[in-house]
1. Which one of I, II has mean projected area of the Cα convex hull in nm², as calculated from the coordinates, equal to 9.4?
2. Determine which structure produced the value 4.1 for distance in nm of label points 7 Å out along Cα→Cβ at positions 36 and 76, calculated from the coordinates; the candidates are I, II.
3. To which of I, II does the computed value -20500 (helix-only ellipticity at 222 nm (-39500 (n - 2.57) for each DSSP H run of 4 or more, over all residues; to 500)) belong?
Structure I
Amino acid sequence: MDSAYDAPPIHAFSRALGHVPIIDPHPRGGEKLPLAPAQAQRFKERSASERVNSLLKERYGGRWVRVRGAAKVMCHLMFGLVALTATALFARLC
């Protein structure tokens with residue numbers, strides 16, 4: 001989550017569910033507390049997957065799936081993922 005979710009009640013609720021909250025710290029009073037090294041690495045990995053999900057939804061049709069059935073929806077999303085991958089590979093080549 002981004003720094004807007006850095007609040008004690010959200011941290012407490014996440015811990016009550018048995019989760020470890022990995023939320024970007026909000027700089028309060030001009031001082032930003034760093035995440036633990038393991039949490040910082042996990043935050044980077046999660047941020048990358050969230051970027052892919054965002055691109056899939058915004059640019060490659062993931063938001064407007066107009067087919068019915070799990071197999072057809074999966075096919076639709078996988079075509080979007082293939083297009084996203086091809087675009088990323090092409091960007092690295094040029």
Structure II
Amino acid sequence: MITKDEVEHVGWLCRIEINDAEAEEYAVKLSSVLDYFGQLDEVDTEGVEPTYHVADIMNVFREDVVTPSLDQKDVLTNTAEEKDGYIKAPRII
């Protein structure tokens with residue numbers, strides 16, 4: 001069982017402000033999740049092959065195909081401001 005203090009500690013580690021009512025509620029919910037994992041640990045998995053994907057998918061990536069890129073002049077026509085052939089963006093501090 002997860003305690004309210006443990007929930008508050010995890011909240012502190014995550015820099016999340018959790019009030020007492022929320023800590024109590026999350027303690028109950030997280031405890032039920034851990035209880036469910038305990039039930040899964042009891043299941044007999046002898047002879048069951050490990051599953052890394054639910055669906056039998058190999059490589060779903062497409063082939064790399066070289067295509068011409070946009071012309072620099074075409075790209076710069078849509079910019080608000082440009083300088084020396086580059087897009088000029090506002091400085092972010």
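1. Structure of origin is I.
2. Derived from I, not from the others.
3. For helix-only ellipticity at 222 nm (-39500 (n - 2.57) for each DSSP H run of 4 or more, over all residues; to 500), the value -20500 is produced by structure I.
Since every read-out is calculated from the coordinates, none of them should be taken as a lab result. None of the values given here were measured: they were computed from a predicted structure. Cβ atoms are built from the backbone, for glycine too; each structure is taken alone.
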